[in-house]
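S.K.: Below: a set of structures, written as structure tokens.
Here, each number is a calculation from the coordinates, and none is a lab measurement. All values reported here derive from a predicted model rather than from experimental measurement. Cβ atoms are built from the backbone, for glycine too; each structure is taken alone.
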Structure P
């Protein structure tokens, strides 16, 4: 009897542990999603800076005063620098997105384990309930059977 009692207790403890793991995984996923969002914001900002730089160059090129070779060289160097920053920011965003996806998979994995444990606990509770009902029905049947001969003898005795 103590072995039967220990297993559900262990299973319930495992369920509680998996619930805590699920909450931690959700927090980790939210943190990774936030980091990925921040990295995406950096990428967007750098892209906007590059677009603004290109617009400035076009505006200056179409203006009445031509750009000097030194200004064009500096703008080209700055554009190259921004492109390198953009590649780096995109790489960081890709890594952060991958980490967020991995964290989401972690949540799914822990949730699946928790679901299995909860279904097993439900089945065990249903089985225990059915066993209790059977035990009660057996006692009622045995009680009814033990009273039946007494009732039968009482009805047959006055006729004889």
Structure Q
């Protein structure tokens, strides 16, 4: 599952940096539109939504219940029988860290052309706040047997599995 998630990050980064135009049923609502793609984590669930940022706000503004608006395809659901997302933690450039908590909190990680670096937003869909000075975000998944899988997404754009 960590590999699958890492590949979703790389795909979003590639789509943004290569300037991929969204599918024909997804029309940008700002002009000029800068290609921007990302992953959205719904707090307290196993759902991860790949998205195209149609309004250039670097946030997922689609539905949490179904795939419409900015959502690309169906949600990438982590089967609990394989692994559960157990923690999302941010490390800052000054060495401190904080953990994403709460079922109503969300995480948006996006990439916007021409930069290949990641942008991090935390909070609700309607009131997310940009996280500044983030070195990287780490998503921890735990298997039913207790093994931990981690994906790190650096602000530089690097994706690391360990």
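S.K.: Using the calculated result 16.0 for mean count of other Cβ atoms within 10 Å over residues 35-42, pick out the matching structure from P, Q. Let's see the in-between values first.
M.R.: Numbers: P: 16.0; Q: 24.0.
The read-out comes from structure P.
S.K.: With distance in nm of label points 7 Å out along Cα→Cβ at positions 11 and 147 derived from the coordinates and found to be 2.3, which of P, Q does the value describe?
M.R.: Of the options listed, only Q reproduces it.
S.K.: Still on this structure, I have one more. Quick check on the output: 3.8 is distance in nm of label points 7 Å out along Cα→Cβ at positions 27 and 51, derived from one of P, Q. Which one produced it?
M.R.: Going label by label, the one that fits is P.
S.K.: Ranked by mean count of other Cβ atoms within 10 Å over residues 91-98, which of P, Q sits at the highest value? Spell out each step's value before the answer.
M.R.: Details: P: 15.4; Q: 11.8.
Answer by largest value of mean count of other Cβ atoms within 10 Å over residues 91-98: P.
S.K.: If Cα extents along the principal axes in Å is calculated from each of P, Q, which structure is the one that comes out at 136, 31, 13?
M.R.: Details: P: 136, 31, 13; Q: 47, 36, 28.
Of the options listed, only P reproduces it.
S.K.: Work out which structure the value 24 belongs to, where relative contact order in percent (Cα under 8 Å, 6 or more apart) was derived from one of P, Q.
M.R.: Traced to structure Q.
S.K.: Name the one structure among P, Q that helix-only ellipticity at 222 nm (-39500 (n - 2.57) for each DSSP H run of 4 or more, over all residues; to 500) of -3500 was derived from.
M.R.: Checking each candidate, the match is Q.
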